[in-house]
Structure P
Amino acid sequence: MTWTKEKILVNIERLMRSKFTNPKEAFNHYDVDKDGFLTKADFKILLKEAKVSALIRGLVAEFMMQSFDANNDNLVSWNEFQEAIKESGIKR
């Protein structure tokens, strides 16, 4: 199976729609340590649940961090997460 950005986004969107009622609920669920930020490790958990191949999960998590982390602090805040969802085209 070839993993494209579009396929990964579709898998993430399916997961979000099936498991959560809104993006904030998803953010809070994946914020494992409840510090108000998502880390690369948190994204790996999300990607595993979205059935993204283990072979590319680390690379995709790194790409998500670079794409979502607007202030480059290696953490994704709720505001950064919201902006990334808007830009990705994932529907609310």
Structure Q
Amino acid sequence: MLKKARIGIYLEDEEMARQIKIAAAKRGTSVSAYCGDAIEERLVKDGERNAASAEAEALRGRRSALTAKMDRLSKKIGPIGIPAAELVREGRRR
């Protein structure tokens, strides 16, 4: 697991906060990840951060978010009722 740093962001505009929450939800990510990506893009644009390392880090974050989303879905729908090995064997027979 990656070590996380904490930062506080205070907005004077409640509408912007609402828009950020909606935009993050549409992308299936957290508000923290959405804001982190936006800040990172700005740092790259300003020359404060290397674009290649930013892309690699963003990819890791997206993979983590996708894995978490898949875990939540798996818990929600439960087991599929057939072992994965059996599904693989069946697929090979076809």
With relative contact order in percent (Cα under 8 Å, 6 or more apart) derived as 28, matching label from P, Q: P
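Work out the source of 13.1 here, i.e. which of P, Q gives that when Kirkwood radius over Cα pairs in Å is computed. Could the numbers behind the result be given before it?
Working: P: 13.1; Q: 16.5.
Corresponding structure: P.
Using mean count of other Cβ atoms within 10 Å over residues 4-11 for the comparison, can you identify which of P, Q gives the largest number?
Numbers: P: 12.9; Q: 7.1.
When mean count of other Cβ atoms within 10 Å over residues 4-11 is calculated for P, Q, structure P comes out on top.
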Test item: distance in nm of label points 7 Å out along Cα→Cβ at positions 12 and 84 calculated as 0.6, pick one of P, Q: P
Origin of the derived value -20000 (helix-only ellipticity at 222 nm (-39500 (n - 2.57) for each DSSP H run of 4 or more, over all residues; to 500); candidates P, Q): P
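Each reported figure results from applying straightforward, stated rules to the coordinates on display, with no laboratory input. Every value quoted in this text rests on a predicted model; they were computed, and no experiment measured them. Cβ atoms are built from the backbone, for glycine too; each structure is taken alone.
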